[in-house]
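Alright, structures below, take your time with them.
Just so it is clear, none of the values below were taken in a lab; they were calculated from the coordinates. Everything numeric here is computed off the predicted structure, so don't read it as measured data. Cβ atoms are built from the backbone, for glycine too; each structure is taken alone.
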Structure I
Amino acid sequence: MIRLASERESVRVAADRWGMLITVRTTASTVVEILRKGEADLPGAFARAKEIVHLTNSGPTDWHGLGSKIAGRLRSAGCR
C-alpha cells in the first residue's frame, strides 16, 4: 500500500472482502493478560476451547476501509 500510494495519484481497492482486524499490540497485551491471570489449568482452558481462541478488535472493516485508513495515515505523516 505504501509503495502504490507513493507511485500513484489514486489507488483502487476492492470493498468486497470483510474482516475484523487486530493489531500485534492488542494480541500481545491480551496474551500477557491471560498469562498474568495465572489460569491454574491453562492447557485445560485451551482444550475446552477446542484449542482455538479467536481474538479481534471491535468493528468490522473491508479492504477499502483499511486502504483508506492507511492512505490517510501516510498523508498525515507527510508521505507522498
Structure II
Amino acid sequence: MPKIIKNLDEKINNTALYLFSTRGYNQVTMKLIADETGVAVGTLYNYYTNKMNLFISVFKEYLSQLSELLHEIIENKGDLK
C-alpha cells in the first residue's frame, strides 16, 4: 500500500528551496530532492516535470511571500509589531 504524506507538494517545495539556496541550482538533482523529501523520484516527477519546473515553482512562491511581507511593511509604515 502506498505511503500517504500530507501536504507533499509543500514538503517538496520547502526541501527544494532549502537545497537550491544552500547548494545552488547546478548542484541539486531531482534524486537529491526526492531523497531529502523522503519520496521516490517517480513521485517527484508526478508533481514536477523537471528540475527547472520545480525551481520556477519554488521561486514564484518565494517571491509571493516576499511581496506579501513588503506590502505588510508598507501598510504598517515599517512598524512590524
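Using the calculated result 2.3 for distance in nm of label points 7 Å out along Cα→Cβ at positions 7 and 23, pick out the matching structure from I, II.
Working: I: 2.9; II: 2.3.
Source structure: II.
Which structure, out of I, II, was mean count of other Cβ atoms within 10 Å over residues 31-38 calculated from, if the result is 16.4? Computed on structure II. Structures I, II were shown, and helix-only ellipticity at 222 nm (-39500 (n - 2.57) for each DSSP H run of 4 or more, over all residues; to 500) at -22500 was computed from II. Once distance in nm of label points 7 Å out along Cα→Cβ at positions 15 and 71 is evaluated on every structure in I, II, the highest one turns out to be II.
In this comparison of I, II, the computed figure 28 for relative contact order in percent (Cα under 8 Å, 6 or more apart) is attributed to II. One of I, II was used to compute P(r) over Cα pairs in 5 Å bins from 0, in percent, and the answer was 3, 14, 23, 20, 12, 10, 8, 6, 3, 1, 0. Which one was it? Among I, II, the structure yielding 3, 14, 23, 20, 12, 10, 8, 6, 3, 1, 0 for P(r) over Cα pairs in 5 Å bins from 0, in percent is II.
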